[in-house]
Structure I
Amino acid sequence: MIKFIKNFRKDEDGAVTVDWVVLTAAIVGLAAVAYTQVGAGTSDLAGEIDTALSGVSVSVPAIGGSGSS
């Protein structure tokens, strides 16, 4: 039984799996934080653009002319 415990303690196969799970969880967490930050910034920027463009008037030039051929 003691030999089994010593071998189990030396075995590193499961440790690699745990490393990958922790690394993947960290990447997913960072992506979630980045997504919320970009979403908030985009919403604020859209509001500022809406405010800036709401007071602008656009004149459309007439296309054509006197019609002489």
Structure II
Amino acid sequence: MKFGMTLIIIVLVAALIGTLALTGKPDEDYKGSTKQNTVRLTAIYVIVILGAIGGLAWYITLN
């Protein structure tokens, strides 16, 4: 169980770092919408992380 949770956290952190690294090097034409895309991606990460924590809490209460 701890291995699985650790693996999920590592994948989430790696995805977040990769996304932020890509948004740091935008194309000149793409620069205007980078902020909007970063805000959207951050919102998606927040929703997914909160859902994962909620699902984990639900799983723990059932067992």
Structure III
Amino acid sequence: MTVGAQVKSCYASIKGIEASLRILRSQSNDLEAHDAYLETEHIIQEIKKDLEEQVLLLARQEPQYNQ
């Protein structure tokens, strides 16, 4: 698996985690848990943005990673 493919796979996993956190947050009746899910969601969104930038960078710098 190329570096580009690994980064894309990681990005897909992060998107799944983000969706799961959103579902858990919406189903939570506990305010503390709700806030924890929301805070974690924000962290995951930052990571997702960084990975998205990395995918674009790899595509520009290393055409062989473009899949």
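Observations on the model:
- Given 3, 18, 23, 16, 13, 10, 8, 5, 3, 1 for P(r) over Cα pairs in 5 Å bins from 0, in percent, calculated: source structure among I, II, III: III
- Structure from which 2.9 was derived, distance in nm of label points 7 Å out along Cα→Cβ at positions 9 and 41, options I, II, III: III
Every number here is computed from the coordinates shown, using simple stated rules; none is lab data. The structure displayed is predicted, hence computed values, not measured ones. Cβ atoms are built from the backbone, for glycine too; each structure is taken alone.
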